[in-house]
1. Starting from the value 2.0: which structure in P, Q was distance in nm of label points 7 Å out along Cα→Cβ at positions 6 and 238 calculated from?
2. For structures P, Q, calculate Kirkwood radius over Cα pairs in Å, for residues 102-165 alone and state which one comes out highest.
3. As an exercise: semi-axes √(5λ) of the Cα gyration tensor in Å, calculated from one structure in P, Q, equals 31, 25, 18. Which structure is it?
4. Which of the displayed structures (P, Q) returns the greatest value of relative contact order in percent (Cα under 8 Å, 6 or more apart) on calculation?
5. Have a look at P, Q and say which one yields 3.8 for distance in nm of label points 7 Å out along Cα→Cβ at positions 62 and 246, as calculated.
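Every number here is computed from the coordinates shown, using simple stated rules; none is lab data. Remember, it's a predicted structure, so these values are computed and weren't measured experimentally. Cβ atoms are built from the backbone, for glycine too; each structure is taken alone.
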Structure P
Amino acid sequence: MIYTVTLNPVLDRIIDVEELIYDDVNRVIEEKGRAAGKGIDVSRTIKELGGESVVLGFAGGYSGLELEGGLIHEGVICNFTAISVSTRMNITIYQRKKKLQTLLSTLSPEVGPLEIISFFNKIKEIQKGSYVLISGSTPMGVNENFFAQLITTLKEKGVKVALDADEEVLRRGVNAGPYLIKPNIHEFGRLVGKSVSEVEEIVEYSKPYQEFVEYIVVSMGARGVVGISNQGSYYVMPPKVKVRSSMGAGDSLIAGILFILSNGGSFEDALHMGVACGTASTLNPGTNLCVSEDVDSIKKDVIVKKF
């Protein structure tokens, strides 16, 4: 089983108006709500590929209920830990007449010690042989060492942990020795403290981490992905496509990788599938993720080079 951890999910609410007029009543033409978060989108993609996963994280208040209910309605399995403060919201007001949008983002909820230990107890129930993806940011009240603690605990149980994070949370998490890390090229540069742009630089700067991380995957957008392991390293290049949106492409990438690895596939095959999923995601507008038919079509044109 694959578990995805999104500690700080968000309810995206999009409100359409004809025009936003100040100091007056503005009639809403259309309103939509959608659960968002890196791990949540990974679980959505795994479901699209025909796999199963469970979303873990914190959810609270009416916005938390709507977020969880929306996922259940989509058929995404979730097991959130309840908190006393409402889940954060991103409210986008779109003016159709002017084609302008305004984003209002609420504060992250603060999570208390009892809520943290309740979540941690769920983590300790995950069975040996499972895969866990830890991704995104941490809410207020959660220490930057928490991802490292999760990795340490899960490794002791024989669980394979993938980490997709940034800056100090990534740095501390990597030191705990996860099974796989997936930074993009900018996050990788911040991790190693150097400006990184070329494949050769990624390979060179990855060497110290190969001692305690089994798989290192660095994404480079349209240039592809570098996958590094002691068993073999690869440069995987996607075909050129007409990009409509790159949002969620990285989440689709890691979803494809974990889907293959969890089914006993090779690292090479996992990278192949991941790049196909990430590329397929860019074909769709906004926050829409990949579609399995597009993934199957794109896979034929993905180039894998071993070095």
Structure Q
Amino acid sequence: MKVLLTGASGFLGKYVLACLRRHGIDTVALGRRAPEGVAVSDFIEADLLATEDFAALAKVSGATHLLHLAWYAERGKYWTSPLNLRWVEATTRLVEAFCEAGGQRVVVAGTCAEYDWSRGCCREDGTPLNPATLYGTAKDATRRSVMAVCAQHQIPCAWGRLFLLYGTGEDNRRLIPSLIEVFRKKRPPFGVNALAHRDFLHASDVAEGFIALLKSGESGAYNISSGQPVALADVVNELARLLDADPRAVLDLTAGRPGEPLLLAGENLKLKTMGWQPALSLTQGLELTVRQALP
């Protein structure tokens, strides 16, 4: 197996790259800049949104497996950005070129935003797909497109839907690093929807989920999730405990966005049938994240 990995310089990509190395899987990274520690011989420089010749990229990689993580992910903007539409085209063209170059398996990162969030618990083969954002709509359109391309070439394709991943290196504007900064008195307190339940999974376990999909020969959509939703109040309390802080600084404030569901979680039974299991509980993952965040 030789993997062509996109998005290796991103938050999740760094975990996936490290995971591929732990498994001893030969990997070549494709992107605008080389990830830290990647040799020149294992990197292909390319901007997927500006590439004309996808066939050349696929051929020069010599890869048997494609793991595509790259997408526009600028915090606060990706939900509505028109760049989502450009990524639909770029992803489809990359997958098509990879299939035509003799690729044997395709795995692509999707999102829980493809689901109808009013259903709460999202099941791969049961919950309706009814995205409420351009981001979710573009991801769903990409899934349909790449699945059709792979089926036409008789190549198995797995689509891994991500829920709320977290870990060291995450954008500090996201929930968990923001709360850590509050309890370290590095930013003002803010409110959360304390009663809302969310599905958090450490990025190292997400990475292992993608490895399981790479090694499998199965096609279809899979939730990469903990399957164990937790109240945001519990996350706040646990982080406050770990940092010896008062959770009331956050919990005494109220917050919530219109249309925000009280429950958002993903059933992960399909991935578990492949032998995958999260290695870290939420408490363990938060402990690790806090420990690595401290100076």
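1. Values: P: 2.0; Q: 3.3.
Of the options listed, only P reproduces it.
2. Structure P comes out on top.
3. On the way: P: 31, 25, 18; Q: 33, 21, 18.
Answer by label: P.
4. Details: P: 15; Q: 18.
With respect to relative contact order in percent (Cα under 8 Å, 6 or more apart), the highest-scoring structure among P, Q is Q.
5. Numbers: P: 3.8; Q: 6.2.
Answer for the origin of the read-out: P.
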